[in-house]
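Take a look at the structures listed below.
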Structure P
Amino acid sequence: MPTWRLRDFHDDDLDRAIQIWDQNQQADEAPAVFPVSEVVISARSGGPAVVAVVGDELVGVAVGQTHGERAWIILVALAGAWRNRGVGSALIAELERRLRSQGIRRIGALCAPGATGTAALENCGYRSRAGLVFYEKVEQLGASDAGLLAELGGRMLPEGLWDCLAGMEAVKDAIERRIVLPLARPVLAEQYGVSPPKAVILFGPPGTGKTSFARAVASRLRWPFVELFPSRLASSQEGGLAASLRETFTELAELETVVLFIDEVEEIASVRSGTAADPSHGVTNELLKLIPGFRDYDDRLLICATNSVRSLDPAFLRHGRFDYVIPVGPPDSEARSAVWRRYLGPAAVHVDLHRLVEASAMFTPADIEFAARKGAQAAFEREVAQGNGTLAGTEDYLRAVAQTRPTLTDQALRDFAEDTDEYVRM
């Protein structure tokens, strides 16, 4: 049977060490307390780090971190075939020796019950302490990320936007299952062979809520939200839009997490004419090259929205660039009812909601919001002028509906139905 030996951690051990860490995370029921990024920083910055090797193969790693007179064991990871062979105990003993030489006398470890390394800790004399509760607050952005996010025009969105989405339950459910859950629970997704999405397209008529869904996803994940406006990029840097795209995607790679949203993406990904002289040709080519690089990073999501999916270049829609192509269509009567209730607020209890829903059959959520505000404004102005205490009623809102031009048309609905049959991928 081959024997193992201990040695110092080297930078070229990193890939194999992370691979073993990933294997342990899949086997353990709870995620590690210390993320791999913190472990890597500690190992590279002189924190005690030891590996076990068999020949040239790395089979175990342990990393410590010092804080004044106290130290923490922040990682014990073992290859599956080398568990329960004393490797973990030997790694911990070697860490202890190095920590004691620095004057450390108090060494702790935080890990989930039954996680990799717990048996080795107990074999080395460590004892769990009952009655303790671990508290943690994670700031989503460090100082450098916050500065970069501000430069990109992005921000952290308020929590709760997902719950504020009214109606559109079918679309919401699809986005929840296909996009949000795999990104929010990546360890579980990996256990089931599900790859979290990296890029998706939302398409549908104007005003149906594509931007709201993108913002809500960022809010739900607690990831920074950055929206790119093609018209602004075109004038932001010498070299035109293609150069601006390259520079922006390079800067985005420095963020730990991000939801990147490009609305009306057809402006920079339209069908190419086939001639290099066409200005849009180079821009579309550049975006096609940037998307695969964006997909190489974890904890990134690109959401592109378009009112006209049929106008996108065919290469843009191929498998491998976008995981899902999801339709966001007009609200049905149930969804319109939910949207009306949201924007009517307290007035919803004394109006004929059924009549409003029927009258707004061709309305998008944005149209309903406008009509609800218009009806409330009319009642407010009446109260200012007459002072009779009459709140906005059904007739106020019906007049507002009649005065609002709906976004949807019969042709738009036919086009959307055809596009749904042709392009949906989910």
Structure Q
Amino acid sequence: MKTKPIREVIAQILTDIEKDETYLQLALKKELDQLEGKDKSFANEVIYGTIKWRLRLDYVINQFSRTPVKKMKPLVRSIMRMSVYQLLFLDKVPASAVINEAVKIMHKRKMSNLAGFVNGTLRNIERQKEHITYPNLSVYYSIPEWIIDRWCEAYGEETTKRICESLSTRARICIRTNTLKITKEALKLELEKEGMEILEEGFVPESFYIKTAIGIHHSLSYKAGLWTVQDESAMLVGHVLAAQPGERVLDMCSAPGGKTTHIAALMENKGQVIGCDIHTHKIELIEKNATRLGATIIEGTLQDGMVERSEWVGQFDKVLLDAPCSGLGIMKRKPDIRYTKDHTAILEINEIQKGLMKNAVTYLKEDGILVYSTCTLTREENQDMVSFAESLGLKLDAIPFNFPECLKSHIRDHAYIEILPYLQDTDGFFIARFKK
């Protein structure tokens, strides 16, 4: 059976994603798993890159095309975007190959009448690309203007540029040693035996950065539960919670279980961790991850965090509320986030965060600890939630972790921190620790 050319596969995936914005992760998992080697790596690069840089790509195309991007046929729009992405960002891909393959797809898909338009427009862009200028930060970094405006107001233009620059880079692959099964030193030897290149150790004790990205979940060490992929900023949450062996801990928004399993490891698998989610399939995912990592103290529990569970009132030593949020701090990993959120979405999410916080407080024992965290960078979801927690009777509590020097200046009242992504080349995160 003859397989489709890789660029045609990419164009179709991008078209399908545009039809259904929730389709991105599903599309990539289904389609990319069918590819191998260089094709898989190339498709991953072009799909994510095209989505990430969509605003800039559309701006460039509109400078040279007689037909605006928004009026193009969906498949043509995808072909133009992915081709311009390759012309602007992939230096090792010959421009002739990019343009010729785009034209071939047009002919194959019975759109030969538009092949000349695609060919001419792409060739003009290739000739003039070094002379293109961009009108503002939004277009240049391909981040919607409402986000840029918010950040400029909160941090100033220079810091906003640094945030945008960081979120525009490729996410590094960070893994967490599963200390329930192996030491960091022993894991390093295992990874090297498997041919993985360790780039550096992170500032969180369990972390490594590795070079290999494609196919790592198929490695023997991963299947054996010796490690898991997790950003360092996310690892910090477990250390700030600082749950102790023998304690009873509630993770209110647990799926897929990265922080939950880390908490269990820090507790040395002694005590109880209840990991909650509102969806059955996500509970199964939590339990699957716990099983792989050998975190036997985790109990996956179906629970709507907005609904109080009376038997849990006053029963937990520690509660983690890793709240659902707008996700603006993880745009380098999930580029579609920048196009699926707006002001209204933030306000709606914030109401959910407040509802979850109210119940979280009731579940704590007296003198219990609550950690609130998000992977976003908005005042409503972060700093304002500190004030909301205090209005519920919580008091800020000192963070028991020795942060790197570049992060220490961002800790407020010794108890909460906003981690801007450029500070340590991590995801953007917010973490606050409270005591009841």
Structure R
Amino acid sequence: MDKLNVKKIKTDFPILKQKVNGEQLVYLDSAATSQMPVSVEEKIKNFTEINRANVHRGVHTLGLRATNLYEESRQKVADFIGASSAEEVIFTSGCTDSLNLVAASFGEQNIQAGDEIVVSIMEHHSNLLPWQQLAKKKKAQLNFIEISKDGRLDLNDLKNKISSKTKLVALTHVSNVLGTINPIKEAIALAHEKDAVVLVDGAQAVGHFPVNVTNLGADFYAFSGHKMFAPTGIGILYGKKELLDKMPPYRFGGEMIANVTREGATWAETPQKFEAGTPNISAAIGLAAAIDYLNSIDLKLIQKHETELTAYALEKLSNISDSTIYGPKESYERTGVISFNLKNIHPHDLATALDLNGIEVRAGHHCAQPLMESLQTESTVRASLSIYNSKDDIDKLVSSLQEAKEFFSEFR
């Protein structure tokens, strides 16, 4: 089968059955948080009802079961992203936490006065603010890679911005505003030529197409569970083991130590030294279940579906007069994250009008204000697609946009 059975997939997500404001729900905000299938909910429920206990502590049966499930989840993540070993996978509370971990540990340890950090102008605030604050603290230089008019990363500017002083390059794999799929492998190769370490924000990439961190050559790679059908409150930091082993802990507390005396402490091995306290065990198990769900469908088929649906959406939206669509025009260069504006209608007003028709989109600056400034706008409407969306959803979106346009035109 070379097409997704969207009608069947929708049945896996009970939340999609409901009506919003009297209209059948059309969920187009998966870039913010995707919905969760029944199979993931059942795995979490099973843990809660049968195996709930803390991990890495008790020697009793429930404790051993919980620990096995938790570590099996770590291995499943490692296999899913092509890590060399499960020891390179750290559980965090989300992508933001993962990015901050690198800044607070690797950054504090390795960035000095006069060093340079390179980011792109399209970064989410989570992959900008930690570096902005670290640069100020360390008296380092923060340099920005610009983008082309159609929302592509400017590789020539990247080449020019990376120098012998560059210690770290932080780039998003996929823009959460433009949907642009950045040439991460090429960017990493360029950075490595200058001996710079590369951190990739993969929050909008993992779960949408195959990601192999080893093949990419990434030094660090971060992503969240809640954008790939898993629960909120769980994220991943992948790091090359040789880097992680040299990094100090990010937080201190239980289960991240080897030994504690009155005078000091020594740390546990990687990855435990970065996982102080009781982790979000049920969410980690849920993330593993989400990976099982994605694998049962096939990531290449998911990518094909989203690319075709994005092409359809771009065509339909571009036919609306006075519309502005941001990002690459070709669907194969982007994911199903589509930001747009309609002339003379504020994005928040437009999103409210769509909600009245049961269509859920996001409006605002999408935690990417420097990018908004570069695009010469304060905010946009963003529709983001997933496996449970169809052409019918796009048709309803476009029809509702036309209705809203006619409504607001009466007040001009």
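Values quoted throughout were computed directly from the atomic coordinates according to the rules given, and no laboratory measurement underlies them. Keep in mind that this is a model prediction, so the values were computed, not measured. Cβ atoms are built from the backbone, for glycine too; each structure is taken alone.
Ranked by distance in nm of label points 7 Å out along Cα→Cβ at positions 298 and 322, structures P, Q, R are led by R, which has the greatest value. For which of P, Q, R does Rg and Dmax of the Cα atoms in Å, for residues 50-241 alone, calculated from the coordinates, equal 17.5, 60? Label of the originating structure: R. Distance in nm of label points 7 Å out along Cα→Cβ at positions 194 and 330 computed as 3.3: which structure among P, Q, R? Only one of P, Q, R returns 3.3 for distance in nm of label points 7 Å out along Cα→Cβ at positions 194 and 330, namely P. For the set P, Q, R, ranking by Kirkwood radius over Cα pairs in Å places P highest.
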